[in-house]
Structure P
Amino acid sequence: MLKGIVLAIVAIFIAWSALDFVIHGLLLKEAYEATAHLWRAMQDTNMMLMHAVTLAIAICFVLLYERCVSEKSVSMGLKVGVLFGLAAGIMSASAYVYMPIPLTLAIDWFVGTLVKFVVAGWLVGLFVKSEAL
């Protein structure tokens, strides 16, 4: 089980890092440039902290799945991923309430977060299996 947990954490971290690059670095680049006054300059961004946060969330997601889900499968992983994705996506998009960002950016954050957690659910379902009796 430990091997599956570690593999899931590593796979999710890599997948999320790649998705973050595609979503934020490519797809939303113009939206960020249009709202540049809201963000730190790239050279002022703490990339190590960003990676640490990504890893911490991956660890929490995998451990919650491993400890709280009794029937472990790809199907169940996807269900958990969708639920977490909806919750985390709503939290991401809620920045629209207090930040002067375009509604389209908030919606993009919601969709991007949902996609990331669906991928995480698929990966955790692949790697974390129920204990054999």
Structure Q
Amino acid sequence: AVPTVLRNATLSGDTLFRFNGSGPGDLTNDGRRQIATLGAELAQLKSVTRVEVQAFTDRIGSASANRVLSQKRAETVKKLLVDNGVDGRVVVAEGRGKSEPGTQCGTLPRAKLIECLAPDRRVEIRVLGMK
């Protein structure tokens, strides 16, 4: 049998973390609650074979800094999912940096640009398993 997608979730990076933050101490209360709720839901699923956590940044900043930031964010989300009952052996954390932007913001003044790019700052969680 081939694993199928059991659940897809996209969480806002701005909702999860303080600006430029990536560690457990940088999580907002709302972000911590969202991940804990998702972790508890996933822990109830018996047939999970893989949980992919991918974190993305916006285009502001260097590629290497964004890769590091996104990797740390993915690892933090993974840790919190595991703390809430998800089997750590099936969770893969990957920082994708500024690859795969979903916005078309052009050139805007910095404050407007940061606002426009918000959807690019995200964490995507894909849960695979047997139905």
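Out of P, Q, which structure matches -11500 when helix-only ellipticity at 222 nm (-39500 (n - 2.57) for each DSSP H run of 4 or more, over all residues; to 500) is calculated?
Attributed to the structure labelled Q.
Using the calculated result 1.0 for distance in nm of label points 7 Å out along Cα→Cβ at positions 64 and 80, pick out the matching structure from P, Q.
Only one of P, Q returns 1.0 for distance in nm of label points 7 Å out along Cα→Cβ at positions 64 and 80, namely P.
When percent of Cα pairs over 14 Å apart, for residues 56-103 alone is computed for each of P, Q, which one produces 60?
The correct label is P.
Compare percent of Cα pairs over 17 Å apart, for residues 8-47 alone across structures P, Q and report the one with the greatest value.
P
Of the structures labelled P, Q, which one yields 49, 32, 22 when Cα extents along the principal axes in Å is computed from its coordinates?
Matching structure: Q.
Each reported figure results from applying straightforward, stated rules to the coordinates on display, with no laboratory input. Quick caveat: nothing in here was measured; it's all calculated off a predicted structure. Cβ atoms are built from the backbone, for glycine too; each structure is taken alone.
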